[in-house]
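Q: Please go over the structures that come below.
Every number here is computed from the coordinates shown, using simple stated rules; none is lab data. Remember, predicted model here, so these are calculated numbers, not experimental data. Cβ atoms are built from the backbone, for glycine too; each structure is taken alone.
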Structure I
Amino acid sequence: MPVQSGPATSGIAFLVSAYGVYEVIAANCSSPQTAELNAEKRAETLMKWVHVGLAQSAFLVTIAAIIDKPHRKPIIAGAVLAGGIMYVSYAHAKAEGLKSCEPGTETW
């Protein structure tokens, strides 16, 4: 059976790739909200785990792009967009949390 390609299947590939990046990063990090609330204690390791999540995502997306050549562009586009959005979200959470005077939600 030939591989279907076109706007509908490209959209699906784009979303699957984007959601995959979100899920991998979420598996390695708390939410940006929690990161902001507890940046005082978590800032040191926060971005390390965002970078680990991005590396894992890049590995998985590369495999998907190799396997599914007709959808390579939307797979990569979805991953790059989602990775960029999540990176900015966590970087912003860290910056805002570190400059906040509010107490965190965790006790150590």
Structure II
Amino acid sequence: MIENQNTLIWEVTIWEFLIVTVILAGGAAYLTGRAVARTWGSNVRLVFYMLLLAAATRFIHFALFSGSLLSLHYYVVDLVVLLAIGFLGKGITRRRQMARQYGFLARQES
């Protein structure tokens, strides 16, 4: 059995945090950010989706690794990580959209 390492960032182990929060949920957050950008959605919509995704991430920590389900602290940690990755995905996609849509503006300045 894995011994709890309750730290400021992760509950059980760093590997659990990296696999569940950063890789699995972070991948979903990146794709969600891309989807919001592709539909020209607002930041509010992305934040709403990340709130839901962070709750699902907490459930995975609880169900698979005996983490706490209703821990506000670790929910906020997961939320901050997912927001950063989600906004990264939205920003990259939005920059590509703007360059493709309004590329003639950048060419005129050169």
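Q: Taking mean count of other Cβ atoms within 10 Å over residues 36-43 for each of I, II, which is largest?
A: I
Q: Out of I, II, which one gives 34 for relative contact order in percent (Cα under 8 Å, 6 or more apart) as computed from the coordinates?
A: The read-out comes from structure II.
Q: Which structure, out of I, II, was helix-only ellipticity at 222 nm (-39500 (n - 2.57) for each DSSP H run of 4 or more, over all residues; to 500) calculated from, if the result is -27500?
A: The read-out comes from structure I.
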